[in-house]
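Listed after this line are the structures, all set down as structure tokens.
Values quoted throughout were computed directly from the atomic coordinates according to the rules given, and no laboratory measurement underlies them. None of these values were measured; they are calculated from a predicted model. Cβ atoms are built from the backbone, for glycine too; each structure is taken alone.
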Structure P
Amino acid sequence: MIYFPLFDEWSATNLSSISFHEYTESYLEAVRHTYNYFVEHTTVSFDMEPLTTEQMSLAIQPLHDRYRSHVVCIDGRYAGYMLITQHKKKAAFNPTGEVTIYLNPEETGKGLGSHSLQFVEDTARELGFHSLIATICSENTASISLFTRYGYEQAAHYKEVGFKFGRWLDIVTYQKLLNDCIE
């Protein structure tokens, strides 16, 4: 567990602490609930149907020791999850990780995304990642703003690659170079 005191001028409530924990199966249903909200109500996820418990378990488990799954808690209460996953399957891509952050809807707008992204970046540096990639639906302006604020640059824009809720959707890819570590 990693613990940070939380002070955020945008915070809507008086939150006293934020902590990050390695994902365990005890968080599975909370993680599934968070993810499925975005599947059913937003274009943040391109999944069309809510994931089952088994599907979510497979989706969140790291495929290799190099990758990580964490949850974020506020005052000991689950608030969301973050992933560093494989960007592409070919070995030359190993220095690059893909970042995913999902927060419970009621926890957004409080600065928790910023703390979570900083944690992910610190973890990625410790693991020797050179580059992080975030793939975002172009409608998700809150995530685009978050990643841009932390130095990610738009690296790609793919037009009309998804179709959900009766409309075509674009995705944008943001990238940040972390360090010169190569394993």
Structure Q
Amino acid sequence: MPIRVSLAEALITAEALDAAKARAVENHARAALANARTARDDEEYVRRHREEVGFCPLLDRNTGACSEYDARPTRCRDTFSAFPARYCASGTWEQMSRREQDAYRREVARTPGTDGELHFIAPLEHLSEPVWVAAARAMRTSWGIEVWGDFWVLTTLARDPAFMARVSAGDARGAWRSAQSRGLAHRDLLEVG
């Protein structure tokens, strides 16, 4: 799923990544950008993100846990999945037999932390709002601008010295041009201002 974050949050994740994970995040960002550039609308973008872009490269597909748990963004913190990541894959439900679907429904119904219908929910979303307000204030105070966007795009850009120099200087246009020069700018996935 697409995940919107602040650059303040992306910096925390970016600092936690080793080179291999950073490459995987950048590859994911580029796939998300390709999807955004060709999707006709938001619905198609979200559907294709799930079907074609796929899982976050930081997600352990066996456990469903984030491999950078302590550095994950607020959006990931406020969403809970009670089942392994494979249940989030596109087409999983459709490929399950009727018997497997019935077993899924029974398991979800008796699993604490779910809404009784789906294995994932965002029960803490309201708790994220103060974090977003604080992030906006911190960015304005530190840089004079705010930077928001796609988690993978911003995490990649947070590791880019030229982009961060423009942000640190409060140069929104220069930051946008820096992202553009790397092929990491798209109006739906990056907001600088």
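Out of P, Q, which one gives 39, 35, 29 for Cα extents along the principal axes in Å, for residues 49-152 alone as computed from the coordinates? Answer for the origin of the read-out: P. Suppose you compute distance in nm of label points 7 Å out along Cα→Cβ at positions 65 and 129 for every structure in P, Q: which one lands on 3.2? Corresponding structure: Q. To which of P, Q does the computed value 18 (relative contact order in percent (Cα under 8 Å, 6 or more apart)) belong? The value was obtained from structure P. Quick check on the output: 2.0 is distance in nm of label points 7 Å out along Cα→Cβ at positions 33 and 161, derived from one of P, Q. Which one produced it? Corresponding structure: Q. For which of P, Q does FRET efficiency 1/(1 + (r/R0)^6) of positions 17 and 169 (r between Cβ atoms, R0 = 35 Å, to 0.05), calculated from the coordinates, equal 0.45? Considering all the candidates, the number was obtained from P. Ranked by distance in nm of label points 7 Å out along Cα→Cβ at positions 41 and 105, structures P, Q are led by Q, which has the greatest value. With helix-only ellipticity at 222 nm (-39500 (n - 2.57) for each DSSP H run of 4 or more, over all residues; to 500) derived from the coordinates and found to be -16000, which of P, Q does the value describe? Only structure Q yields this read-out. Source structure of the calculated read-out (mean projected area of the Cα convex hull in nm², 11.4) within P, Q: Q.
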